[in-house]
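What follows is a set of structures to go through.
Derivation of every value follows stated rules applied to the coordinates shown; laboratory data play no part. Owing to the predicted nature of the structure, the values given are computational and were not obtained by experimental measurement. Cβ atoms are built from the backbone, for glycine too; each structure is taken alone.
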Structure P
Amino acid sequence: MEIDIASYIPGKIICVGMNYKSHIQEQDGRFPQQPVLFSKANSSIIKNGEHIVYPKQVEELDYEVELAAIISKKATKISEHEAGKYIYGYTIINDITARDLQKKESQWYRAKSFDTFAPIGPVITPTADIGNPQNLNLRSYVNDQLRQNSNTSDMIFGIYKLISHISMAITLKPGDLIATGTPAGVGVFMKQKKLLQPGDTVVCEIEKIGRLSNLVVS
C-alpha cells in the first residue's frame, strides 16, 4: 500500500551529509567519524511535479537524490536495534543546494533552505513494503541523462544507526523527516561541473518508492 503525500509537511527535516562512501571518494576522501547533521527549513518543501525556483542570488544550483525516513512516533534515546519500530515509511527527497553559498558560509542552512529546495515524493511507501532499507537502488537524472546511480548499501551510517544517534540528543516526533545522504554524481564534483539551469528537469528515483520529477524555473 502506498500513501498519498499531497498533504504531508514534515515537522523537523534533519539531514545527513557525507554519508555515502562514493560521495566521500568524489570529494576529499576524508570519512566522518560520526554522522554529519544539518537541517532544512520545512518551508522549502515542494511535491512531485512542482517547480524548483532558481534564486537570483545563486550561481551554482545542484541536486542530490536521497532516501528519507519518516518518523511514526515519539523517539527519545532509542537504540539502533529499536529504531526500525519508529519509522512510518520512506519517501524521496531531492536536497537542492546552492553550492556557491554553501562554500562561502560557515553553515549550510541557508544554502539548502531556499523556498522550493526540498522536493519530496511521489509517495510515502510504508516500512512493511520497503523490506530492507539498506538495499535499495537510487538514481538521479537531469534531462534524462543519468547522473547518480547507487544503492543504499553504500551508506557509511545505516538508517537505524542515524535515527538512534539523532534521538540521543533530539526528541523525534511523528512526521519528522530524516534525509539519509546522497551518493556520488552530484554536479559540483564532476570534472566539468554539471549544475542545474532553468529549464532542466530533475528526476530522482528510488526502488519501491517511484520517481520524483521537478522542473527548474527562473
Structure Q
Amino acid sequence: MIRDTLIQAAQQMRLEIPEEQIRAFELFAMELKKWNRKINLTSIITDQEIAVKHIIDSLCLTRLISSRHSVLDVGSGAGIPAIPLKIARPDVTVVSVDAVGKKIHFQRHIARLLRLQNFEALHSRIESLCTTHAQRFDVITSRAFSDLEQFVRLTGALLADGGVLIAMKGPAASTELESARTVLRSLQFELGSIDHYTLPFENGERCLITIKRSQNNNPTAHF
C-alpha cells in the first residue's frame, strides 16, 4: 500500500506528511499507474517505488525550499519533483516544463484533480523559456534531465538574482561534479553544497547538488 510505505519511509527520513497530503499522494499514485497503462509516463510503477523513488525523493527537496519561493522543474516528466513538491509546499509557486506533450497533459490533469494553486505545467523546450521567463525563478531543479554542465547552460538565464540551481542526482554524482567544476567556473557559477542521503528500503543513494552564481556575476552575461 502506498499509504503504509509513505508513512514508514517518511519516518525513516524524518519527514512529516499530514493526512491531507497523504491522501493527495495516494490519488497521484493511483492516477499515475492508471495513465501509465495507456501511455509511457514512467518506468517506476510499483507502489513502493512510486512512494519512495518519486514521492519521498521529491520531498527531500523541500528542506532546501523557502516559503514563497518560485520554483522551476526542468524536464519534469510525470511531474517529478514538481507535483509532490507542490502538494507538500502549497506556499511555493511551481512551474514545470517538459517537451513531451502527453506528460504535460498528465500533470495538468493532476493539477485539476487536486486543485493545485500557483502550479503551471508548460509544454515547451527549456530553451524557449529564456525569452519569456528570464531571471524569474528563485530555485531551478531537475532530476535525471542532463549533466551538470548542460543544466547550467540551459537554465542559468532563468535564475533570479540570488537564486540557486538544485540538481537531483544518484550515486555517480561525485564523478560528474569533479568533471564539471572547471566548466562551472567558466560559466561563473560555483558549487553551493552537496547533500547526500539514502532512500528507505534499499532504494539507493541520492544527493542534492546546489549550484549558485559566483559573486559579482552579471546574470545574463554568459547565456
Structure R
Amino acid sequence: MAEKKVLKVGLDSAAPFPMHSDYNSEKFEGFEVDLLKAINNHLGLEVQYEVSLWANILEQLFRGELDLICSAVTVTPSRRHILEFTNPYLHFRLCAVVNYEDNIRTINDLRHKTIGIREHTEAEKYVHQNFPNNNMVHAETNKELYRKLQAGKIDLLIDDSPIAGGFLQKIKNLKVGLYLPGTDSQYAIAMRKGDIQLKDQFNSVLSLLKENGTYQEIYKKWFTDVQF
C-alpha cells in the first residue's frame, strides 16, 4: 500500500477558537481542524501541522516552506496576487466588541475611542484606514486582546465575527456592539501560487462536503447562535 502524501499545513501559533484550539493542548480541535480532516479523508492525504507566528506564516507559504494554510486566512486582492485560494468556506464580517454595559449604535460612536487590534490582521488594516486618529493598542494574540478589554485598557476591540463569537461564548461580560458596515469577508485555504491541481482537488471536495451535508454538520458543531 502506497504511503499517503503528507501536506505541511501552517497554523497560527495563537490560533483563535473556535477555528482551532491550542495545538499544544491534549485536545486539539476546532472548525477548521474538522473541515481539513474531512477534506483529507476524501483525498487520502495526511496533515502535518507547522505552528508559526501569524506575522511570518504567509511569508513561509510564499517561500514554499508550507503547502497550505488553513487558519482563518481572509481572502484579499493583494494576497490573491501572490497566493492561490480555494473557494471560501466561511463568510463573516468585522465587529466591534465592547463591555456589556457599553453601547455602540453607529460607526461614528467609535471615534475618539481606544481601539484594540491584533497585529498583522485585516482588522488592523481596517482601523488604520478608517480611524487613523484614534488611540490604538496592538496585541500579538487574540487572548491578549480580550484580556485588555476586560481589564479596561481599551474601550473596544475589532475582530473577525466568528472569532469574537468563540470568545464571547466563554466571556459573558463582553458583547458584540456593532457589525461593521462594508466589511463582508471570507476565509479560504491558502496555497502556493501555481498549485492549481491541489486547489482544484480541494474545491471539488469542498463542494461535495456541502452537497452531502458534512459541511453543515461541522458548521453546526462549532457555530451556535453566532451572527456573522
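For the reader, a short list of remarks on this structure follows.
- Which of P, Q, R yields 43, 23, 17 [Cα extents along the principal axes in Å, for residues 57-120 alone, calculated]: P
- Relative contact order in percent (Cα under 8 Å, 6 or more apart) - structure with the largest value, from P, Q, R: P
- Which of P, Q, R yields 12.1 [mean count of other Cβ atoms within 10 Å over residues 105-112, calculated]: R
- Origin of the value 12.6, 36, where Rg and Dmax of the Cα atoms in Å, for residues 97-152 alone was derived from one of P, Q, R: Q
- Cα Rg over 2.2 N^0.38 Å, for residues 25-64 alone - structure with the largest value, from P, Q, R: P
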